[in-house]
Structure I
Amino acid sequence: MTGHPGTSKHLNTAILLLVAGNFMAIIADVIVKIMGSEVPIFQHIFVRTLIIMALLSPLYRQFDWQTPLAGLRIHLLRALFNFVCMFAIITALTLLPLATANAVFYLAPILVMLLAVVMFKERLTRWSLLAVVSGFLGVIVILRPVDLGWGALAALAGAWALAFNAVLVRKLPSHQSTVHKLMMSNLLALPIITVCFIWEFVTQDTGWDRRAIFAAVGSSIFVMAYSISVLKAYKTVDANQVTSAEYTGLIWAALIGWIWFSEVPDLWFLLGSAMIVIPLVMLSIEQNRRLRLI
């Protein structure tokens, strides 16, 4: 099958967008890590959610105004997982080395495969089964159960929340745009976030923390930049052609963690990361090869 003119150019552009996007996602993680674990976390999540909603609001034309509550039950579930995801990821980033936390987050696509088997009766291929087994073993190698603490548990919870959020998208109405789905997941999470924020504000007498607010502003901007780059990348080419470029985020995390936080990756991290990422890359290549043969 011969590609249409400009396919190679679009492919290179998409790869560059994903590499740049993953760099921006890691910068968002760096901002959260610099914020530290002493900062009121629910205040940060509250401000960050409001900012993301404000950044999405100019795209109101992409909202589903005719049937805005279609798929409400699934939107509510995704909002809950969105809240858990934010809390878990922020906790993991403040307690774990940057690269270690991100390596565990890459367990999410593996969990998506398992959840698809349970929820949609999909079958695992030889390569996907290898990715699942190798990925789980890789996380064990990185975390080593003897070192399992709150940071590691939070990273695992974040990976599960990311996976559930991704799988549930398939149960939403197909006519709803990505912007609408993003807005609903943040809007419906806002009540529980607000309750947690008020509880934290009153019981812990934290007051307004400038670090939490600045980190919320900075991380929101970079997260939205990542989201836009991903949307643009996957708009021009098939996802299976460029998915492997997503894993450059782990390289950025290791490099920035080493330079900025003096976090030198050890042999366990390198081995575990390879066990997670390499089978996923090989799976992406195999899927791309099969599609070209169709």
Structure II
Amino acid sequence: MNRNRIKKQANTSYQRKPFIDYLNQAKKQILKHLKHPISDLYHWLLIISWGKFLILTCLFYFLINIIFAVAYLTTNNGIANARAGSFSDAFFFSVQSLSTIGYGAMYPQTIYAQILVTCEVLVGLLLVAMMTGLMFARFAQPKARVLFSNVAVVCPFNGIPTLMLRVANQRDNRIIEARVKMSLLIDEVSPEGITLRRFYNLDLLRSESPSFRLSWLVMHPIDESSPLYQKDALFLAQCDTEILVILTGLDETFSSTIHSRYLYKVKNILWSMRFVDILYKSDQEKYHIDYEHFHDVIALDK
């Protein structure tokens, strides 16, 4: 009898363990997702999209008004001219108090209601200050409007196979002291059999521009010193190769450092192709870019 009871307890304990492990795993996943926004809330609010930011702002606004509306319902006729137990009257009175509109049709008539209004007005002032700061910070962030070509090409230049890609400044201003850095990301296996993701800096024919305004043809010669020397598309695909391009500079309008980056996969690197010409001069002797053909390439003449 005792043995059966012991076995039953053991089976019950064994069944509870997976359930407890599942709860612990779920708890870890929830904390993992919540850790980033809460630990760095200001940064998170700056980097999310405008749609998510506006939706979050509206939800927070309605939540604050709902909380105070529920609090006003506990005042027992503390709001003049409000229907007893009416959530809509309490909610709209909260909206008026939070925004300090105060139409005068409804007003607090007890000490408890006045204390709640005081707290809500204080919360409203803090929210307006914070939201104004967040909105300005999001609008004032200097961002580069740099256009990268959808593809990169490999074609001869001065008799040397050269990796080329194209960038353009989409604003009608200049990027001062612009710099371009190109890196090769490739999987390699060490002699010990350890797989590593390696970064190699690719030397460019011109990596700096004192004044970047129109377009820039970034070129890397594939010579004996290049990590791409004697590598074909099949080998690069097997090594999961990527080309990372980063452009930095000083925006002359904002006087702030800006940066932009782009990642090219092997499928985006075209061999024995070249870019079409897009730079032309107008009748006013000004250079312009034909953005309609910015990404176009043509095959090399054989």
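Comparing relative contact order in percent (Cα under 8 Å, 6 or more apart) across structures I, II, the highest figure is found for I.
One of I, II was used to compute FRET efficiency 1/(1 + (r/R0)^6) of positions 109 and 149 (r between Cβ atoms, R0 = 25 Å, to 0.05), and the answer was 0.55. Which one was it? Going label by label, the one that fits is I.
Here mean count of other Cβ atoms within 10 Å over residues 181-188 was calculated and came to 20.9; which of the structures I, II was it taken from?
Working: I: 20.9; II: 16.9.
Of the options listed, only I reproduces it.
Using the calculated result 0.05 for FRET efficiency 1/(1 + (r/R0)^6) of positions 101 and 221 (r between Cβ atoms, R0 = 41 Å, to 0.05), pick out the matching structure from I, II. Write out the running numbers ahead of the final one.
On the way: I: 1.00; II: 0.05.
Only one of I, II returns 0.05 for FRET efficiency 1/(1 + (r/R0)^6) of positions 101 and 221 (r between Cβ atoms, R0 = 41 Å, to 0.05), namely II.
Given a value of 5.6 for distance in nm of label points 7 Å out along Cα→Cβ at positions 21 and 93, calculated from one of I, II, which structure does it belong to? The read-out comes from structure II.
Given a value of -0.45, -1.50 for log10 I(q)/I(0) by the Debye sum over Cα atoms at q = 0.09, 0.16 Å⁻¹, point me to the structure among I, II it was derived from.
Details: I: -0.45, -1.50; II: -0.77, -1.27.
Only structure I yields this read-out.
Can you spot which of I, II the value -13500 was calculated from, given it is helix-only ellipticity at 222 nm (-39500 (n - 2.57) for each DSSP H run of 4 or more, over all residues; to 500)? Please report the intermediate quantities before stating the final value.
Working: I: -25500; II: -13500.
The read-out comes from structure II.
Every number here is computed from the coordinates shown, using simple stated rules; none is lab data. Owing to the predicted nature of the structure, the values given are computational and were not obtained by experimental measurement. Cβ atoms are built from the backbone, for glycine too; each structure is taken alone.
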